[in-house]
1. Quick one: helix-only ellipticity at 222 nm (-39500 (n - 2.57) for each DSSP H run of 4 or more, over all residues; to 500) came out at -9500 when computed from one of I, II, so which one is it?
2. One of I, II was used to compute distance in nm of label points 7 Å out along Cα→Cβ at positions 19 and 35, and the answer was 2.5. Which one was it?
3. Of the structures labelled I, II, one was used to calculate mean count of other Cβ atoms within 10 Å over residues 67-74, giving 20.9. Name it.
4. The value 0.40 for FRET efficiency 1/(1 + (r/R0)^6) of positions 11 and 59 (r between Cβ atoms, R0 = 30 Å, to 0.05) was derived from one model only; which of I, II is it?
5. If you work out relative contact order in percent (Cα under 8 Å, 6 or more apart) for I, II, which one comes out largest?
6. Tell me which of I, II gives 1.9 when you compute distance in nm of label points 7 Å out along Cα→Cβ at positions 75 and 99.
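We did not get these values from a lab; they are worked out from the coordinates using the rules stated. The shown structure was predicted, so the numbers you read here are calculated from the model rather than taken from an experiment. Cβ atoms are built from the backbone, for glycine too; each structure is taken alone.
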Structure I
Amino acid sequence: MEQNALNRKSLEFAVRIVRFYRFLTEEKKEFVISKQILRSGTSIGANVRESKNAQSPMDFIHKLNIALKEADETQYWLEVLQLSETITTEEFDSLNNNLKEIIALLTSIIKTMKKQTTE
């Protein structure tokens, strides 16, 4: 159940990030950080998708840990954009709330899998 929610939310987030990238480049004329957030924000879902074909439980955990690192990086870039006043607090909150949900799911699944692999 959690894995399905994670798959859906990370894909939806990637689509939002692609649209956000377009907004940043077309409306805000921001080209450097926009590429960084495009890479990290879409990489979350790519790593989640890749985890479905993991070769072992440890490989599964590893791929989700990479997704978690990418989520953390995405959160950093969002904070930079907000603090530099490139985006509004509302724009930040909208994306960051989605990201927090994904981070919570990733953390929960990783903890559960780690517990299961040590039992």
Structure II
Amino acid sequence: MTRVGFVLQVRPDRLDDYRAAHAAVWPEMLEALSRHGWRNYSLFLRDDGTLFGYVEVDGAFDEALAGMAGEEVNARWQEAMAPYFAAASDGAAGGDNERAADTMMEQLAEVFHLD
């Protein structure tokens, strides 16, 4: 089992919409997450759009992400969530590169855990 903390940036003008979307996560998305070993998954959102996520996964986090990447429902969910996130700059002049949020997670290093 691996514990993972990560951060993302939600667009401040879309906070209410983001919260509403997560009040009714699709049952097939929840089933896919469970099938790929995602447990104890929580999201926390600050008013400035900083999103902190915590999840426990079976095995390595990259394996859990890869499992979800193969799910059709995940592709639909990521497409639906894309407008809520601040786009990552691709380095091109004036261009924004919208990517799926699950590819933009900045994983945090665990420094303490109380057993």
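1. Details: I: -30500; II: -9500.
The read-out was computed on structure II.
2. Numbers: I: 2.5; II: 3.2.
Label of the originating structure: I.
3. Details: I: 20.9; II: 15.8.
Of the structures listed, the value fits I.
4. Numbers: I: 0.90; II: 0.40.
The read-out comes from structure II.
5. Working: I: 28; II: 36.
Greatest value across I, II: structure II.
6. Values: I: 0.8; II: 1.9.
Answer by label: II.
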